[in-house]
1. Out of P, Q, R, which has the highest value for distance in nm of label points 7 Å out along Cα→Cβ at positions 207 and 247?
2. Thinking of P, Q, R, which structure, once helix-only ellipticity at 222 nm (-39500 (n - 2.57) for each DSSP H run of 4 or more, over all residues; to 500) is computed, gives back -18000?
Structure P
Amino acid sequence: MPEPIVSYRGHGLPYSKGLTAQSLSASGLSPPRAFELAREVERRLHADGVTEIDIEGLRALTGEVLQAAEGEGAARRWRGWQRLDRLDPPLVVMIGGAAGVGKSTLASMLAARLGITRVIATDVIRQVLRAFFTAEGVPSVHSSAFELGLPGFAEQTEIVATGTVAIVERACQERTPIVVEGVHAVPGALEPELLERCSAVQVVLMVSDENLHRGHFSLRGVARPAGRYLGRFGQIRALQEHLVERARSEGVPVIDNRGADSALQQLMELVLNTVGERQGTLG
C-alpha cells in the first residue's frame, strides 16, 4: 500500500516514519520506541484509509498517538519541540561545566533530539585564538582552563567570550538555533542585552560523585589521555565548585550528570519550558 501524502504549502511528500520518529524522540523517547510509535501513526493512517493529510493533521494524529502511549508529559514535551520552528528570536543553549562532566556528549545528544545542526565548543574558539596570540603575549589561551587557577581562568574566559559573543550575535542575525558548550560558557560571561536578543537557555553541568567524575575521563579517546586530567583532578573539582557557585549566584540551573539519559531529560525539560514561556510572552 502506498504511503499517504503529507501536504504542506501546496507541496506533498510520502509519509516518513524516520522523520516522525526523529520528532517523537524530542519528547524523551528512545529511538526504538519513537520508531515504534511512528509505525503506529502509519498504521492509523492506513486503517483510516487516508491517502493525503496536511501537516497539521499529521501533527494532531502524532500527538494523539503519543499521549495515548506515553502520557501527557511526553505529549507536552513534544508540543514544545514543535514550537522551535516558530521561535523568533532563535534558541541559544549555553552548556557550561568543568572538564569531564559530559558537556560535549550531552550537547550533541540535545542537538540531535531538537534537530539543531550547529554545536559550537568554546575550546574550538580558544584554539583559533591561539593562532593569533603567542604564548608569551597571552599565555592564558595556551593552557587548559583547569591548569590556570581561578584568576587565570577568569582571564581566559574573558578572552574567549569575544568569540562566543560573535557566534551568538550571528545566530541572532541569521535566526539560527545553536548549542554552545564548554568550560567558558560561564553564567554572567555574556552581557544580558545580548542574551535578551535570543531565546537563551543557560545551564551548568556538574558531577557530584567523585568516582563517577573520574570514570568519565577513562571514556575519552587517545587524543585526550585520562592521565593528564586525573593528575589535575583536584584542580578540576575546584573549578567545578567555582562554576556551580557562579551559576547559583546568577540564578542559572545546575544539573548533576549522574547518567546521560536522566541529564538529557532534564536539559530537554529546561529548553522546552523556556520555549513555552517565550511563546507565551510573545503570544
Structure Q
Amino acid sequence: MNLILQGLHTELSTVERIAALTGARRLTAITPFAYRCEQVDSSPAVKAQVEAECLAAQLDCTWLAAEHRLSDFKLVAMDMDSTLITIECIDEIADMQGLKPQVAAITEAAMRGEIEFPESLARRVALLKGLDASALQRVYEERVELSPGAQNMLDAVQRAGLKTLLVSGGFTFFTDRIKQRLKLDYSHSNVLEIADGKLTGKVVGTIVDAEEKKRTLERVCAEIGITPDQAIVMGDGANDLRMMSIAGMSVAFRAKPLVRAQADVALNFAGLDGILPLFK
C-alpha cells in the first residue's frame, strides 16, 4: 500500500512526520506539493491517526493499493457547479433576484442528500420566475471561474487521450459555453425554459438528477466503447453519488461528508489536478 500526501502548500517537515507514523519504506517527492509514501502500514489505527494529522495540516491523503497510469482510464466525467467551477450557478442567478439565501439553503440541503434533487431543483427554479434571461449571461461573464487546478487537470487528461464529459444538474446555458471554452467532448444538463426573454420558473425535458447522471455516464461509455470502470468521475454532492458508484475511480472534490465517505479519493485541499500525482 502506498500513501499520497498533498496540499496547496505542503511542508516537507510535516510530510516526513506523517510518513513516519506509517513506517513508510521510502518517501518520494512527486511535485513540490505532493509526496508518495511507499509500503506503508494501512491498519485502521494508523489510518485514523494519519487522517487526523492530515486534516490538521490541511493535507489530502489517498491510500492506494495499486498503481495506475492515467492512460489506463479513457474518460473523465465531471460535475460542474462547485466541482469544475467554483460557484453554484443557480445560487448566483438567484442573487440577481435578491433571493440567493433562500435558493442557496435549498441547494445545500440537496447536496447533503436531505432533499431529493428533482424537488430541490423545481423549488429553486420556481423562485427565478420572471427574471430577465440576460441575468444568465451576467453570471457567466462576471462569476464563473474554474476551480483551482481545473485547467492543469484537463490539459493532462486531454494530452493522455482521455475523453471528457461535463454532466450537471445545472443548466445548458453554462455547460454549453464551458464545453466550447474548454474543448470538452460531451455535456449534459438541464434546460431552463425562457419565454419573452424571461425565465418561466420551469425546466424543459428530463431532469438531470442522480439517476440521469449515471445513465449519461453509461451512455457515453458505451458510445466510446469502454466500460464505466475505465472512467474517472468527479463530484461534490449527493446528486453525483450514483455515477461515482460505477466509476473506476471516484473523486470527491471539496465535497459534502456523505460524498467524501463514499469516494475512492477525497480532495479537500488540493486542486482538481490533485488526481495527477495518484498515477505513475
Structure R
Amino acid sequence: MPIYEKSYLSWHGQLLQKPMTWLVIAKTGIRLAWRKSLGIILFISFIPFFFRAGQIYIVSRFGDEEALMKMVRGIQIDAEFFMSFLKGQSFILLLLVIVVGAGLIANDRKFKALPIYFSKPVGFWDYIIGKLLVIGSYGMLITMIPALLLYLMRALLTQNTDFIQSFYWVPFSIVAWPLAALLILGGLTLAVSAFSRGSRAASILLFSIIYVPELLRAILSRIPDIGLISIHATLHQLGAIFFGAKHPYDFSNGWMVIVLLGICGLSLLILKIKVRPTEILS
C-alpha cells in the first residue's frame, strides 16, 4: 500500500495523571539558589544552634554539680528557650529569604520565561507552590530543623521524663510558628519579586518593606497599636501565642490576625496579576 494512502489511526492509550510539576520547579529552584553567599549565611545561622546546644548539654549533664551551679542557674530550658532561639534567627532568616527569593519570579519576568513555564503542564498554583517551597526549604533549615534538634537533644539528655511531660507540646509550636512565618514572608517575597524586574530591585524593596516599618515602630513605641505596621512585630506576637509566652506588644491579637491575613491576600492578588503566561506580549 502506498504511504500516501495510509491514514492516521486514533490513539487508544491511557492518559497519565498530571505530574507534580511544583516539585520539579522546587527541586530545580533549590539547586539553582545555592551560591557562596548562601553558604556563608547558613554557616552563620548555625552558630546560635551550637551555642544553645552547649547550654542544653551543660544543664543536662552538670546541673547538679556545685561548681557549675552558678553558671547553669540562669539557664532555663523551657518553652521560652526554644522561642528565644527561633526569635534570634529572624534577622538571618530575612537575609536568607532575600538572597533565595528575591529573584525567583523577577528573573523569570526579566528573561520572559513565564510563557515557557505555562506552555508546559504547569498551572498558576504549581508555579507558586514550587517557588514557595524553594524559600521554605532553606528557611526551615535555619529555624524549624535546628529547633527540633535542640528539643530532641534536651529530651534525650534529661535524666527523667519531667521535661517531656511538661513541654510535650513544644515541638508542635516549633513546627507551627516557622511554617506560618515562612508562608507569610514567602508569599510577600514572591509578590515583591513578581512586582520587580530584577532581583536587586526586589531585594531593596523587600528589605524596605520589612525594616522601615520596624524602625518607625521602635521610634514611636509609645503608641500602643503602632506595632501593627511592622511585619517583624506581628510575627513575634504570633510566636508568643504559639509558645504561650507573654505578649511583647500591646496591640490586640484580632488586629494582628487581620494584618497577617491582609498581607497574604495582597500578596496573592499581586501574584495573580503579575504571574501570567502572556508576559511576553507586554
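Every number here is computed from the coordinates shown, using simple stated rules; none is lab data. As the structure is a computational prediction, the values presented were derived from the model and not from experiment. Cβ atoms are built from the backbone, for glycine too; each structure is taken alone.
1. Working: P: 1.4; Q: 2.3; R: 3.3.
Top value of distance in nm of label points 7 Å out along Cα→Cβ at positions 207 and 247, among P, Q, R, belongs to structure R.
2. On the way: P: -18000; Q: -11500; R: -22000.
Derived from P, not from the others.
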